[in-house]
Structure 1
Amino acid sequence: MIHRTSTLAVAAAATAGLLAAGGAPALGSPHARAALISTPKLVIHETSSTITVKGPHRFSAGRVSVTLIAHKGEQEVGFFRLHKGYTYADAKRDFAAFFSSQTPTPAGIKALNRVVRHVTLYGGFDTGTGHKTVSGSVVLPRAGTYLVINDDQGPGSVPPVRLHVTKRVGNRVTPTSSATVKAITAKRFRGATTLPAAGTITFKNESTNSPHFLALQHVKAGTTRKQVIAALNSGPGGSGPNPFENGTAGTDALGMGQSQTLTYKLPAGTYAEMCFFPDLQTGMPHALMGMVRIVHLR
């Protein structure tokens with residue numbers, strides 16, 4: 001449920017995943033390690049008006065490998081689970097209420113908070129610009145029905161695909177990650193400041209009060225955090241210098257305590273880490289409030 005960074009001054013709402021797989025012990029000895037099982041692989045094809053999920057739609061709880069292939073421009077996919085008593089129609093209505101105005105209204109902010117209270121966000125992927133494919137993994141940790149949404153325009157624009165997850169039966173291989181980025185409660189990023197230009201990273205939401213997502217945006221060498229924030233707040237067509245270069249990729253939103261991996265290939269250089277999830281009190285995108293950090297891809 002996010003609008004991508006190209007909207008800049010418009011908030012983004014979205015969907016996330018637990019990283020570590022701590023399975024139940026195998027039958028027999030209570031101290032035996034859980035069996036290692038194969039990881040389901042989903043290949044998702046998207047346009048702005050379609051979503052096709054190839055791969056199993058029923059599997060046991062745990063890690064899921066995902067590849068997103070964009071057709072006709074940048075695309076985004078999200079994974080989430082609705083809480084009991086809250087329907088997809090409710091999520092569509094609340095999402096639409098929040099984005100019904102360029103300036104968040106009290107009613108819209110209440111609607112946003114209903115979404116966050118009643119939907120668990122398990123992450124996802126944004127292909128970004130300059131390439132058509134991004135991949136990684138999310139973890140769907142418990143039995144239930146999960147929704148895969150085309151997040152190009154948020155919930156409701158395209159019917160979701162349902163995944164039926166059964167009880168966990170074993171552990172799955174954790175992908176090798178060369179760096180970890182963390183979102184924290186203070187609406188800031190922490191973790192590694194040097195990331196791979198081509199490789200796999202882990203993104204964790206360690207915040208206790210809000211979903212977050214990670215957008216990697218290529219910027220001009222020497223660009224500062226303050227310059228990025230100023231450019232975002234000036235909006236499209238602002239009078240200040242434009243620090244942005246071609247080259248982006250990112251995740252969809254992660255709920256509190258959730259984590260996922262992200263595999264990408266981007267030009268080496270200076271990047272801004274940004275989160276555009278809307279603040280739950282004001283509706284302002286987190287990046288405009290200062291959730292920006294400068295890192296280097298090598």
Structure 2
Amino acid sequence: MDDQPAPQPLTARDALIHGGLFIACCITTGLYGGPYFAATLMGILLCHELGHYLVGRRRGVDVSLPYFIPLPPYISLGTLGAVIKMRTTIRDRNVLFDVGASGPIAGLVVAIPLLVIGLLLSDVGPPTPDGFIEGPSVLYVLIKLAIFGRWLPGDNVDVQLHPMALAGWVGLLVTMINLMPIGQLDGGHIARAALGQRHETLSGRLHIALLAVGLTVGGFMLATALSAGKELGDALSYAKYGAIPWCMWALMLAYMRRQAGEYHPAVSDEPLDASRRRRAIVMLVIFCLIATPVPFRPVL
């Protein structure tokens with residue numbers, strides 16, 4: 001590993017800022033979904049960020065505690081998640097992989113059991129006409145199949161999510177977004193560690209591909225709504241739930257790249273060791289299992 005300056009000590013002012021933002025997010029998520037939702041989601045996010053922090057500190061990287069981002073609860077889930085500031089550039093690809101992969105792994109270790117508990121507390125019934133359906137992923141569908149013994153949604157019924165289940169599902173979605181192999185996301189760190197400088201070109205192509213995915217998903221939803229007899233205006237309103245998230249993620253990554261000047265800082269030419277190469281493949285499989293093309297959609 002390249003020589004790194006010693007990590008900065010935590011000051012009382014830092015502790016106050018980080019703790020205050022965490023408490024603010026607990027309040028805003030609680031206002032959105034109640035105490036079960038807030039405790040579950042904040043627990044998942046905290047474990048995710050502490051995974052990065054503890055592994056980073058262990059590997060000698062100067063990383064900050066997480067800055068949680070509260071949002072108004074009536075127009076959001078109450079939080080935009082959290083970020084950790086790395087005050088030094090990681091050149092060692094093995095270290096970069098460890099720091100990048102530790103957050104998603106730590107978050108999933110907590111999110112999956114809490115999702116299972118939340119689903120066990122949930123009922124099955126017909127969706128309300130003005131309600132929303134959470135997007136499926138392969139893992140999520142299989143967990144519901146294991147718990148309820150049937151494919152859901154199906155036969156005009158679905159799980160009526162307990163707040164803990166909803167927060168567990170959000171935890172999977174947040175992890176999926178973070179595992180996109182682009183830029184400064186966790187998946188970008190993992191891909192950069194695995195591919196080296198080749199990742200800069202790939203990251204740019206994948207960034208453009210996000211827009212293509214959004215248009216494809218939106219087009220499919222538009223066709224589905226039209227075939228169900230919806231008017232064009234209603235069909236377009238339905239399709240936006242497939243297109244807008246991908247466009248928003250592309251814009252977010254564009255902003256991050258503009259701030260950084262590049263998708264990711266240069267790393268050394270020394271490749272990942274064999275065990276980490278295998279784990280990088282595992283992380284790609286996990287991304288595919290939790291990929292959610294349409295996060296939320298109204299009942300059609």
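Read-outs: derived from the displayed coordinates by stated rules, not from any lab. Computed from a predicted model, the values in this text were never measured in an experiment. Cβ atoms are built from the backbone, for glycine too; each structure is taken alone.
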- Task: Could you tell me which structure in 1, 2 was used to calculate helix-only ellipticity at 222 nm (-39500 (n - 2.57) for each DSSP H run of 4 or more, over all residues; to 500) as -22000?
- Result: 2
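Check the numbers for distance in nm of label points 7 Å out along Cα→Cβ at positions 256 and 272 across 1, 2 and tell me which is largest. Please list the in-between numbers first.
Numbers: 1: 2.8; 2: 1.7.
Result for distance in nm of label points 7 Å out along Cα→Cβ at positions 256 and 272 over 1, 2: largest is 1.
Hey, distance in nm of label points 7 Å out along Cα→Cβ at positions 120 and 224 derived from one of 1, 2 reads 3.1; which structure? Kindly include the intermediate steps, with their values, before the conclusion.
Details: 1: 4.3; 2: 3.1.
The structure behind it is 2.
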